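Next up, some structures in structure tokens.
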Structure P
Amino acid sequence: MYNGEIEHFDASLGNLVQELKDRGFYDNSVIVFTSDHGEEFCEHGGWWHGLTLYDEQIGIPLMIKLPGNQLAGETNAHMTRHVDLAPTLLQFAGLPPAPAMQGKSLFLADNLSAGNADGRITYSHLDFEGIVLQAARTMDAKLIKANEGNKRGLLPVELYDVATDPGETNNLAGQNPTLEETMFGLIDQMQAAALENAVEPQAVADTSALEEELGALGYLGGEN
């Protein structure tokens, strides 16, 4: 079934690209191919997604086609985050990123070289069905923090040398206190930055327009 989903998507993507070419839009378009998460196939004893922060779930594909096929075939091996995508697209639209955006473009404006070669880190957070996790990852190290007694049985602290152990199989927690403290500090910094820039929640008095939009998408109303 999973392979079938991939084949269906591949065919649909091909149709989209061909339509862009037929309409004369392809050459001047920016196309981003990515995903919201990975999938777990028992690499760490489980299936599905949304229950861990190992790389099989938070490592995602990312391919960007630039106007005129600039940088075609090049690979960027530096750290990339979802929050970097919006500033990247705005750059090619000739617009500045919004002040609240925490990401940075993946390309330098002057020569389109790697804008993310600045040592940036990734931060991940999960709170689902009693599993509460935070993770910080650099190019070389990754720390995962888990709540005590979580139903997945994840250890409170996992530390990995992802440069030599990309499969996250050898937990180094307790063996490198200096690195562990540094990684915990990164998690604290990223949490603080997220809270400082968070938008205050607001109650919406009239939800009729929203309900109409959701109904048009098939999320409200009707019976199966």
Structure Q
Amino acid sequence: MSTNGFDELGFAKIDNQRHERRGFPEAVFCEGKTKEQVAKIIQKMNEGKSNILATRASAETFAAVKELIPEAEYHELARLIVVRKEEITPDPDRVILVMTAGTSDIPVAEEAAVTAELMGHKVERVFDVGVAGIHRLFAQQEKVTSANVLVVAAGMEGALASVVGGLVSKPVIALPTSIGYGASFGGVAALLGMLNSCAAGVSVVNIDNGFGAGRLAGIINAMR
């Protein structure tokens, strides 16, 4: 590993001190990179001791990584590549609950869930409990109220985050998704609805940013 804070690959500079600064290593954003570039980046990162996470990865990109690192895993739904270098025992009493309004929101929610799990947190999932059938949410009330941090993924109008925010005393991370018809504007309607939530204690990440939501949930959950 380099001693100047990053490893130079010509087309990329890998921040090898991020784990020391931030508590979690640099994640590789695969979109816009060739599969060969991603494979070489992960191969270099694999020289270290930290878990490796690559987001927005296609099956073709994973195949290129797998050739160099046989132990790499692919989470197809979440489009994540994971290389496990260390096992972190989660605190069983501090749970992150990842929720979705609809089934179509699950891929983005899974990005958040797997990210938090790789950080060493216990994650539970509750899917398809949107406001169109709000009784489905109330049936999960015990899980909702016992969670330490909640990630709520929703498209359309994004109302679920406000509803959950009004039910709990813990931080709610609203995760807008790009799911919806034309006037949802690719997630902008959900984003604005979440930003305008009247429920206190709701924060919002960018549209489809499951990684950001999972990372923030993990940081909050680790605080003492």
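Just so you know, all these numbers are worked out from the coordinates, no wet-lab data involved. Not measured: the values here are computed from a predicted model. Cβ atoms are built from the backbone, for glycine too; each structure is taken alone.
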### Query
To which of P, Q does the computed value 17.4, 53 (Rg and Dmax of the Cα atoms in Å, for residues 57-184 alone) belong?
P
### Message
By the measure volume of the Cα convex hull per residue in Å³, tell me the structure among P, Q with the highest figure.
### Response
P
### Given -0.71 for log10 I(q)/I(0) by the Debye sum over Cα atoms at q = 0.25 Å⁻¹, for residues 153-192 alone, calculated: source structure among P, Q
Q
### Message
Comparing FRET efficiency 1/(1 + (r/R0)^6) of positions 9 and 145 (r between Cβ atoms, R0 = 35 Å, to 0.05) across P, Q, which structure shows the greatest value?
### Response
P
### Summary
Working back from -0.92, -1.23, -1.27 (log10 I(q)/I(0) by the Debye sum over Cα atoms at q = 0.23, 0.28, 0.29 Å⁻¹, for residues 65-112 alone, computed), options P, Q, answer is structure P
### Message
So if we calculate FRET efficiency 1/(1 + (r/R0)^6) of positions 25 and 49 (r between Cβ atoms, R0 = 25 Å, to 0.05) for every structure here (P, Q), which label has the highest result?
### Response
Q
### Query
Can you say which of P, Q returns 12.0 when mean count of other Cβ atoms within 10 Å over residues 73-80 is computed?
P
### Message
Matching task: 11 is the computed value of relative contact order in percent (Cα under 8 Å, 6 or more apart). Pick the structure from P, Q.
### Response
P
### Query
Taking FRET efficiency 1/(1 + (r/R0)^6) of positions 129 and 161 (r between Cβ atoms, R0 = 35 Å, to 0.05) for each of P, Q, which is largest?
Q
